[in-house]
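I've put the structures underneath this note.
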Structure P
Amino acid sequence: MFNSPHEWTPLITGRLIDFIRVHISQAGGLSPARKIATLAEFFSVRSAWHGPPDLSPVGHAINAHLDLAIHNFGIQESLMFNDPTREVFSGVPTYKNGYMMINEAPGIGIDIDEEKAKKFPFPENPGYWEPVRRRDGTAVSP
């Protein structure tokens, strides 16, 4: 997976890859990801935006919206959302016959119910990824 232009530009322009797998939030957001897709399209490289289990439903919805906006969509990594996630995040993408479906709500179509989210606090140590902030908001240094 590549996030910096210094990593993926030579791979795209050198025609060394068929798919570009980028974590959109780590690459700088939607606008930089769109620019990556535009460069990749010129060299017939398709998208494969990173959609790991620790990416929020907001991130997955952004991936799906970008998929719909580019000509060189390839494949989308994703997951099925569990009941607590769907309870907190209304409008999460759904799946039908192997396709990710997004809703027609404004923006990216996701709403976050902060009151319901309080029922599911983030663990102090999730085990796979060290948090960057403690529950009280204090920054944690690596």
Structure Q
Amino acid sequence: MAGLDKNTPHPSEIKLHKQSRLLEVTFSDGQQFSLPFEFLRVYSPSAAVRGHMPSQAVLQTGKRNVDIVDIQPVGHYAIKLVFSDGHDTGLYSWDVLYRLGSQQEALWQDYLNRLEAAGASRDIDTTPSPHKKSGCGH
């Protein structure tokens, strides 16, 4: 992972809006981004999601209703987000958060295109599989 770009603005405020499932980040340059939990989850900077190279990236599906259950500071350069699906290995550095915020529209459209191409969904598939005898195992 590349080091923190010294020119990247630092967050002056980070607010978690559980009801609307948004992480609001205000940066020292005045930029403010409202990042949906689902967006942050599918663009997690973890190796489990991104792989070690772009060709290894794993398409995240069924994350529409994911929540952030905890935010943990990591030094003075990042936060670790703990999601309700158990994912907690992504470190969101200030430059990652800034890039996600400033490119949110294009990244989200790219994600939706990749989902569609894969025939996948933002919703969890609860259709019983013909191989299972009962429900979805909750």
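All of the numbers you see were taken from the coordinates with simple rules; none came from a lab. Because the structure is predicted, anything quoted here is derived from the model rather than measured. Cβ atoms are built from the backbone, for glycine too; each structure is taken alone.
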Value -9000 of helix-only ellipticity at 222 nm (-39500 (n - 2.57) for each DSSP H run of 4 or more, over all residues; to 500) was derived from the coordinates of, among P, Q, structure P
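Here relative contact order in percent (Cα under 8 Å, 6 or more apart) was calculated and came to 16; which of the structures P, Q was it taken from?
Details: P: 16; Q: 20.
Corresponding structure: P.
Tell me which structure, out of P, Q, gives 11, 39, 34, 12, 4, 1 once P(r) over Cα pairs in 10 Å bins from 0, in percent is calculated. Present the calculation step by step, with values, prior to reporting the outcome.
Values: P: 11, 35, 33, 18, 3; Q: 11, 39, 34, 12, 4, 1.
So the calculation was done on Q.
For distance in nm of label points 7 Å out along Cα→Cβ at positions 39 and 111, which structure out of P, Q has the highest calculated value?
Working: P: 3.9; Q: 0.8.
The maximum falls on structure P.
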The value 13.4 for mean count of other Cβ atoms within 10 Å over residues 55-62, derived from one of P, Q, belongs to structure Q
Candidates P, Q; Rg and Dmax of the Cα atoms in Å, for residues 63-118 alone computed = 13.1, 39; producing structure is Q
